[in-house]
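Q: Please go over the structures that come below.
A short reminder: the numbers here are calculations on the coordinates, not readings from a lab. Predicted model, so just to flag it, every value in this text is computed and none were measured. Cβ atoms are built from the backbone, for glycine too; each structure is taken alone.
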Structure P
Amino acid sequence: MVLTSLTCSAPGSTIVMGEHAVLHGYPAIVAALDVRLAVTLSPLTDVQLHIESSVGDWQSSVDEALIAQLDQQPLRFVLAAVQFYSADIRGLPGLHIKIDSDIDPTMGLGSSAALTVALVGALRAWLQLGRDQQQTLHDAVAIIRHVQGRGSGADAAASCYGGLVRYDAQHRQAQALLSQTEAADLPELRLIYTGYKTPTPEVVALVGRWAQAEPECYAKIYAAMGELVATAETAISQADWPAMAAAMNGYQKQMQALGVCDEGTQNAIDAAWQEVALVDNKHELAVKISGSGLGDCILGLGIPHVQTWPHAQFALPISAQGLSYQHT
C-alpha cells in the first residue's frame, strides 16, 4: 500500500442532453465543468477512519465505518465508497480522507459524482487496484446507485473522462465527444439556477408513476429524446452549432411533455429568452432544463447574462481534464 499521501481530483459536470431517457436505454451527453473537487488520502498509525470535509467530519474505527448505516448521513457517498472496498481495506492501517471542493453543492454541478469519482480513483490507487478509467467509472456508478437507489451515472462519466462525453448508462460506458481544445468554437454554456431544487430521486420516482399510468405515451417521449441526442452527437462532430441548438430546444419540448417543467422552471427559461430578444443569431441559441427538472438549473447555449434574473447564474468552460492523480 502507498505510505505517502495521495490526492485525486475530479471536475463537476452538467448534463447537456439525455435527462430521463438515459434511464431507459438511451445515451446522454454530459459536460465536465471547470470546477473541481479533490480527495486526499493519508495513512494513520492506528486503525481509525477519519473523514474531514466542509459538510462534516467522521471518526471511528475502520471496522465501525465498514458497517455504518448510510441513511441520510451527509458523508454517505464517502462511507459507501469505503464499504465498497471493504474486502481490501479490512485489516489495513488507518486512513485519513480529506475533501476539498470548489463545487457549490447547492447548485447541482455533479458534486456527489465528482466526490465519488475522485474517492474511487484515490482508493483504487491506494489499494493498488489499478487506475483503469473504465473500471473506475464502473465502480463509481455502482456506488452512486447503491446510495441513491437508482441513477444513470452520467455525471460520473463526465467527472471521470473530462470534456464533452457521450454516456451509455446500461453498459456504464463513456466516449469522448469534444475536448476543451475542440470546444473553442462551441457557444458559451451558461447555467441559470431556478432558485429551488427538487431532489433528483423524487423527480425520477414521480415521472416513473406518470409513465406507469401512460406507458405508450412516455415510451414515445423517451424515443424522441433518444433521437434528439443522436442528432446532437452528429452536430457536435461537425461543429454545427445551429443544429445542436435546435436539438437542445427540441429536447426541452420533450421535457415539457414529460411533465418536469413547472412554473418556476419555465419562468427561468422565459427570462433567458427575453434577454436575447434583439440578438440576430437566435438559431445558434438554446435554453433547456439541465438535470431532472422541477427546479435546479437550466442550461443556456450562447445565452448572455440574464440581467433580470434574481438567482445565481454563471458561464463555465468545459474542463478537458477528468480524474487526475497527484502523490504528495
Structure Q
Amino acid sequence: MIEVSNLTKYYGDFTAIEDLNFHVEKGEVLGFLGPNGAGKTTTMRILTGFMPPSDGTVKIAGYDVFSQSLEARRHVGYLPETVPLYPEMTVYAYLDFVAKLRGVDDREDHVWDVMDTCWIEDRADQLIGQLSKGYRQRVGLAQALIHNPDVLVLDEPTIGLDPKQIIEVRGLIKELGKEHTVILSTHILPEVSQICNRVIIINKGHLVAVDSPERLSARAEGAERVLLKLQQPAEETPALLGNIGGVTSVEPAGDNGFEITCDSATDCRPEIAAAAVQNGWGLLEMRALGASLEDVFLQLTAEEDTNEDEDEDAA
C-alpha cells in the first residue's frame, strides 16, 4: 500500500532524512518513532504530498505521490500534529466543507457517520473555536477519515485527550487498522506497543530499525531477566539464587520479589523454580521480563549516536 524508496530530503546543507526505504502493507498499523529532530514530520509531509523530496520516490496505492499527486492524495487521510481547523465554523459545517473538497458523495450521511465514529455528534452545531483541545483533536481525526482513505497518517492523535478518550482513540485506531493502512507517530511509546503491528525507528534522518515490537524487544536484550515473587523468602535467598548456574545478578524487586538476570545462553527458570520449592520459599509468581519499547528506543538511538561519534573520531 505504501512504498518508500531511497527517500532523501535536504534543507540547504542540512540533511533531514537520507536514503529511507520501507513499505507498509494494507491493514497494517505502523508505529513511526524517533527523537525530536529525527525527520519524522518531514517524512510524513512527503508521504502526504505536502512537500517534495530531494531524491527518492513514494507510492501510495500504486500512485506516485508527486507525478500522480491527485490520485495518490485521494487515498490518504492526514492528521498533522497541529490540526488544520477553522475556529469560526461549526463542526458539521467544517466537515461538510472538507467532504466537498474531497469530492465525497452523499455528504450529509457521510459526515454524520464520521462524527459518530469520532464521538462528536453532540458537538455538530458548536463552533470549533469553542471546543476543548480534546474535541478539536477528534474533529481533526474526523477530517482525516471523511473520504474513507486507504491510508491514514496520524501525527500524535491522542495528544490533548483525557485518559478515557485516549483509550477510545486507541481502540478506534485498532479498528481502523483492520481496513486501512495506518502510520502512527507518537511519543507515547506504550501506545505503540498496544496498537502497532510493526515499528520503524529513525534517528538523525536514518532508518535504525524496522520490526515488530516483540522482535525489537528480543533484539535489545543481551540477557534474560526473570521476576520472582515468593511467599516467605529467607535471608539467604539472594545468595542461593545467585549460585544457580547462569545467574549473573539478583536484585530486590518490591516486597518478597527479586529480579534475576541470567546469561542469554541459559534458561535459568527451571532451577530457580526448583530452588524455591526445595527451600520452602512459596513460589507465587515467576515470569520473564522483556525489554520495554522505551528501552529499545533508547538503546537503538544511543547506538546510532555512538557510531556517528566513532566515525567522526576516525576521520
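Q: For which of the structures P, Q does the calculation of relative contact order in percent (Cα under 8 Å, 6 or more apart) return 18?
A: Only one of P, Q returns 18 for relative contact order in percent (Cα under 8 Å, 6 or more apart), namely Q.
Q: With Rg/Rh (Cα atoms, Kirkwood Rh), for residues 155-202 alone derived from the coordinates and found to be 0.93, which of P, Q does the value describe?
A: The correct label is Q.
Q: Okay, moving on. When Cα Rg over 2.2 N^0.38 Å is computed for each of P, Q, which one produces 1.01?
A: Computing Cα Rg over 2.2 N^0.38 Å on every structure in P, Q gives 1.01 only for P.
Q: With log10 I(q)/I(0) by the Debye sum over Cα atoms at q = 0.15, 0.20, 0.22 Å⁻¹, for residues 67-194 alone coming out at -0.76, -1.26, -1.44, pick the structure among P, Q it was computed from. Show your work: numbers first, answer last.
A: Details: P: -0.76, -1.26, -1.44; Q: -0.67, -1.20, -1.43.
Among P, Q, the structure yielding -0.76, -1.26, -1.44 for log10 I(q)/I(0) by the Debye sum over Cα atoms at q = 0.15, 0.20, 0.22 Å⁻¹, for residues 67-194 alone is P.
Q: For structures P, Q, calculate FRET efficiency 1/(1 + (r/R0)^6) of positions 139 and 243 (r between Cβ atoms, R0 = 35 Å, to 0.05) and state which one comes out highest.
A: By FRET efficiency 1/(1 + (r/R0)^6) of positions 139 and 243 (r between Cβ atoms, R0 = 35 Å, to 0.05), the leading structure of P, Q is P.
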